[in-house]
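Rule-based calculations on the coordinates, nothing more; no lab input. Here the structure is a predicted model, which means the values were calculated and not measured. Cβ atoms are built from the backbone, for glycine too; each structure is taken alone.
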Structure P
Amino acid sequence: MKHLKIITLLITVVFIQVHSFSQVTYSKKMQNVVYGMVSGTALLMDIYMPITSNHKAILFIPGSAWGFPYSLDYDQTPLKEDVLLDSNYTGKWVHSLVQNGYTVCVINHRFSPRYHYNEIIEDCRRAVRYVRYNANELDIDPDHIGAMGHSSGANLASMLGVSDDNQSYTHSSVDSVSAKVQAVVTLAAPFNLADINRSGDTAIVNDYILSAISAYMGSLPEMKAGVFILSGKYKEASPFAQVTKDDAPTLIYNSDNDPLIPIRQANDMYHQLIENNVPTQMIISQHTGHNPIPDMRIVCKWFDKYLH
């Protein structure tokens with residue numbers, strides 16, 4: 001989970017006819033692919049390519065509380081390597097997607113508190129642009145790109161689904177292509193970053209969430225009458241506040257007993273999408289805490305349907 005590599009890192013490309021990992025096979029894995037540069041630091045992704053491709057790509061963003069709990073030491077395990085370290089959760093879903101024909105790109109992004117929401121969201125947009133720009137090399141259709149993530153990664157995946165496309169023509173040819181995704185799946189997403197301090201929420205959870213979100217945002221939300229309100233930069237970073245009728249269809253997974261993200265956030269986002277006629281579905285896992293269990297048959301059907 002952790003530090004972004006310095007530019008001197010080489011791209012490692014592993015070519016394998018059939019590689020087995022956790023009972024999953026893929027034809028090629030490309031490690032430490034540089035999808036962007038920021039102040040001499042490389043933004044990296046690992047790319048998993050299936051044996052039989054459906055020519056669709058999924059950007060997967062692991063959860064990390066936007067990097068808040070992790071130290072900034074140089075020699076850290078990258079965020080993208082959660083796929084290898086957490087084979088019972090993050091890795092399980094990634095490799096299931098690969099086995100079902102998807103090319104999956106698992107990314108690093110910059111971490112808070114050194115970097116804040118606008119920079120981290122822009123990293124994710126850059127990753128989408130990189131994948132779309134290199135569609136031919138990745139054997140995918142550039143119009144068939146989805147996003148999936150867990151926890152803070154689900155917040156970022158959702159932001160990719162609701163953000164207006166902000167094409168930039170000032171940096172490179174990669175920046176000239178669209179950063180929009182066509183379908184989203186979220187696991188335990190915080191959709192409203194200001195909805196973190198209501199009566200009934202436990203103090204221990206509030207302490208952690210308040211610290212993580214304020215590190216990501218650079219400050220606490222605006223408060224009125226003793227209650228946090230959704231305004232300013234918190235609106236900019238909250239998918240709930242960005243929903244419009246042209247957003248990506250979104251499949252929402254949450255748990256009924258999540259100790260970090262109240263289930264009301266999933267309910268609110270679901271109804272916001274419905275009100276804007278955006279295709280959506282919400283599935284609640286029973287007693288799975290902050291790790292809702294997705295049915296990967298449903299997930300793959302969702303991506304198959306909307307990545308067309």
Structure Q
Amino acid sequence: MNKFFLLVLLYLSIFLFSCEKDKVIEIDKNYGEVGKHEILDFTEADYAYSTIFYPGDLSTMDNKSPLVFIASGWYSEPQTAAKYKTLINFIVSHGYTVVYTYEGAKTNATYSINGYNKILSSDFVKENLLDYIDTSKIGVIGHSAGGGIVFRILDYYSKEKQYGNNGRFIMTLDPWFAFDMSESDMKNLPSNTNVVFIKFGIGGNNSTDGTDARIPLTEFYLLESISNDKKDYQIYENAEHSYPTGNPGYSEMQGILKPLDALLDYTFVTQTEKIRKIALENGNDDPYANGNGIQVVKPKGVYPYPCDGANTQIDYCKIVP
């Protein structure tokens with residue numbers, strides 16, 4: 001055999017092995033199942049609402065751990081993050097590091113960002129964890145009021161800290177207003193961001209939320225820098241507004257854990273079409289569809305929290321009539 005033919009065989013073998021490896025990953029993984037990493041945590045002593053959760057084997061893992069920020073809803077428990085225990089434990093069990101901020105009655109992203117920065121700059125994190133965390137890969141998950149400020153959190157860490165250059169995602173759950181963001185800010189988020197909206201209840205309206213559906217729809221349609229194959233608006237009908245909270249069994253939270261698991265994998269590990277579909281093809285890219293989409297929009301006066309119910313830089317009553 002000549003050298004050229006041998007080289008062709010070699011490259012073909014490597015290609016087939018790589019394809020087979022991806023195929024095994026896609027077939028073998030059941031998304032939504034808990035991972036195997038032990039969950040440890042540290043709370044900054046003089047900044048009680050900030051906690052970092054990390055894998056117990058962080059220093060010996062094959063790859064650095066991507067960083068996930070969680071923004072809570074109003075009046076969430078400090079320190080232990082008990083209100084989101086199942087969600088946080090699930091993420092860390094898969095080898096990711098989570099920073100959590102107690103939101104309390106605040107609704108501005110600066111409050112949360114200060115908390116994240118405080119704990120990430122603590123002596124404990126700098127001395128024990130920072131070398132094993134991959135800030136070039138970040139995600140932001142938010143619920144309710146926290147679901148509205150995820151956009152500013154991602155915007156800040158992408159621009160001010162240069163985090164996420166190798167992968168970014170947002171998952172926003174029953175979100176409220178995108179405080180501290182303008183329409184221009186929303187339209188110019190980093191294009192490598194994968195975005196999942198999840199609204200709960202039939203038609204995206206549940207009895208305990210009260211948020212005007214125009215608010216999340218406006219946020220979704222403003223994300224013009226992010227292509228349709230990187231964003232998805234999903235509705236999980238069998239849930240109320242509090243669904244992401246508490247400490248239920250993992251099987252009870254599959255409505256968010258399965259797409260989240262795939263989103264983590266697709267953003268940070270294996271970018272294959274099959275995994276993208278699991279993460280980003282559960283809903284719709286045009287959820288309003290001139291009033292015929294998956295998100296049902298009721299008259300503004302029906303909602304306790306209407307589209308014009310806060311002082312923001314975005315007109316939430318304009319984009320979706």
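Where does the value 2.6 come from, among P, Q, when distance in nm of label points 7 Å out along Cα→Cβ at positions 115 and 235 is the thing being computed? Clearly, the read-out refers to P. As an exercise: distance in nm of label points 7 Å out along Cα→Cβ at positions 163 and 187, calculated from one structure in P, Q, equals 2.7. Which structure is it? The read-out was computed on structure Q.
I have 149 for volume of the Cα convex hull per residue in Å³, calculated from one of the structures P, Q. Which structure is it? Going through each structure in turn, the value belongs to Q.
Given a computed value of 3.5 for distance in nm of label points 7 Å out along Cα→Cβ at positions 67 and 267, which structure among P, Q does it belong to? It must be structure P, since only it matches.
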